[in-house]
Structure P
Amino acid sequence: MSAPVASNINLILDTIRTQMNMDVAFLAEFSDAVRIFQGVSSLVENPPIRAGDIHPIGAGYCRKVVEGALPQLIPNTADVPATAEIPETAEVPIGAHLSVPLKLEDGQIYGTLCCFAFTPRPDLGETQLVLLRQLADLMARMLAGDISAQKKRRRTRKLVEAAIAAGDPAIVFQPIVNLRTRAITGFEALSRFASEPPRSPDKWFADAELAGLGSRLELLAAERALTQGRTLPADCSININLSPKTILTGNLQPLLALVDPASLVIEITEHAAVDDYAELQTALKSARAQGVRIAIDDAGAGYASLHHILKLQPDIIKFDTSLTRDIDTDPLRIAMISALTEYARRTGTVVVAEGVETAEEETTLRDLGVDKGQGYLFSKPKPAAEFVEQSKAG
């Protein structure tokens, strides 16, 4: 349940409890053989149930109310003999009880919206029951979007897990070259997916994040990249892409054990949100102390890149393809690249232009003082083995 929906549901439960002068109000979700208490409002300090509690679905009042074995309105449980068979009646105790099914748009029973008092409440009647039904309808509408999102996350998780089980992602490498000598100085590791449905790698990683598997997939790709990258020239860097969230998991050390840290570059995308730069800097401190270099990827693609550059003080700035494309004919792109390159020169930062596809773009970038380039002009992304064979062939 999302935080905004949970907050609104708790507010409704508080309202039910106070307006109906009950001791406890709660929302119970039915899930297989259990009830999950998604929200609880209680007058007492130590309530008999709390949010997050899980009870058997056969126990208690909820299932019996839905099945019609108990009435929805019980002003005095002593007047309904069937309640004596429920241990909670005496243990809690429950003197009065109101409960209505919470039905979704498709007719599915989500669970029940309930409230009870420790003592009988002979004043309870149809007015309170109608109000509880109306609030249950309101809750159902509030939950509809969350439930749809949960179903989507579950479907997406299955797709991502199936892709991982099938061997995805495969890793390819694209060289990064010195624009003055054309010598290869590094390789960026890129992920490729063969699983259905066909989607670009960024979509797969976005889906993994939605499904709660984002860091797992990133670390898996990074591990494969560093393992396969061992066959590439030792004097070249291996660049991997990691999000701030994955860096903050603190799982970098196993990756550093796979490679000489001095040859590793961690690229942080411009599009990745950073909530706390100080926390991210702390998470990167140990890796940088061991020789790992930090690059800001996709610089120039949006406003966030300036914050990334200023706050993280990267070793490398990689210009986004949108800046590189047709730079030889676009004065505005030339002005932007010139400004960023001058900043890099003053701060001792290396600049790399991504997406270089024409000799004219290469010449312009070199004349502007850009250090390195990456793109189809130099090589398409290929498995490490192809570069090794290419090197042997001379």
Structure Q
Amino acid sequence: MLRHATPHRKRGASLLEHGAGLRHAPPQAPAMQFIESVYRRLRRHPKRIVFPEGENVRVLQAGRRFYELGLGVPILLGRRAVIEQTARRENIPCDRFGVINPETSSDLPDFCRFLETLDRYKKLGLGDARATLLNPNYFAAMMVQYGRADGVVGGIGSATGALLRPLLRVVKPARGHVVNSCVVADTGHAELGHDGMLVLADCGVIPSPDVEELATIALQAAHLCRQLTGETPRVALLSHSSKGSAVTRGTQKIAAAAALARQRAQERHLDVEIDGELQVDAALQPATARVKGLSGTVAGRANVLVFPDLNSGHIAARLLGILGAQAYGQILTGLTRPAADVSRADDAETIAAVAAIVGLQAIEMRRLQEMAEEEKKKKRA
């Protein structure tokens, strides 16, 4: 989580245990150092990640990779016979996965009852709830909401909304947050961001965020950066202008959002640096920032980039991938359970890496829940 600033400075338990002792992948090239650090941390606390599209061959390959790396247990949703047939064809041992068919799952009756308690579904009969939960994306959302899995990774064979809608309807949103998404990009250029790693937001959910939403997105993206790197987030809210070099309604909105995000960070005593509006080259390149007369801790050194709208964020994330960066995401933020919606073009290695990031989020969320429970106990005592 974002650290608070101080005055002195700026069911599968047996499978999990077995998986923790599996062989590790060989060392990767320098550009993979970021994701290797994620793997190392997750191996200490392996997690259960559910994949709604369990019959997809890339999901099986990603699940194998996730398991072989010792990161936890992949849970595949789908028909067992189909999954086992595909696994045999790909020479993947089936004992590396948990396999659940929503239609025959012993959890289905309980999930139907849970679903009917939600406001949106209170008027539905059991038959309607059952039909809804036979959709693997809804079943996966219910699994993470009620502790049958630690995180969900979907979108391999469908558009973003197919996974996002069930999550929004089933998983509780975090208080004071907005649901949006981040792309984590390993650029391979150590001089950028955090040893080449950048967090980009929002790249997949909110089409045209207002000032309030942009400020919230900035703090949530900063939180993810802190969680993944341990470094102070340096957040740049981007525009076609730097500090009033052009004045439009759009640039004024970005400047207002940056000011609001700074104010909230100060009120919460968060160790995060925020600036905007900044052009992208001024945010990332120290020499450019100096030429443009920009100072401060963010200009030229940003490790979090917040885009003015969904068009620019999504285009930038895809462009980085085309230019050779390794992009992981969309990592959804603003929910009380970790989830990610991957691209339909992602390969198995990338899907496994996204699952690892989701697993790391699960560790943090569990820690925050335990802290909240301790606080409640103290108040009751």
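The numbers here are math on the coordinates, done by the rules we state, and not lab data. Being a predicted model, the structure only gives us computed values, none of them experimental. Cβ atoms are built from the backbone, for glycine too; each structure is taken alone.
Descriptive notes on the structure:
- Structure (P, Q) behind the derived value -12500 of helix-only ellipticity at 222 nm (-39500 (n - 2.57) for each DSSP H run of 4 or more, over all residues; to 500): P
- When Rg/Rh (Cα atoms, Kirkwood Rh) is computed for each of P, Q, the largest belongs to: P
- Identity of the structure behind 1.5 (criterion: distance in nm of label points 7 Å out along Cα→Cβ at positions 168 and 200, calculated), options P, Q: P
- Taking distance in nm of label points 7 Å out along Cα→Cβ at positions 96 and 128 as the criterion, the top-ranked structure out of P, Q is Q, with the highest value.
- Value 6.0, calculated as distance in nm of label points 7 Å out along Cα→Cβ at positions 56 and 352, assigned to which of P, Q: P
- Label whose coordinates, when mean count of other Cβ atoms within 10 Å over residues 64-71 is calculated, return 15.6 (choices P, Q): P
- With respect to mean count of other Cβ atoms within 10 Å over residues 184-191, the largest value across structures P, Q is given by P.
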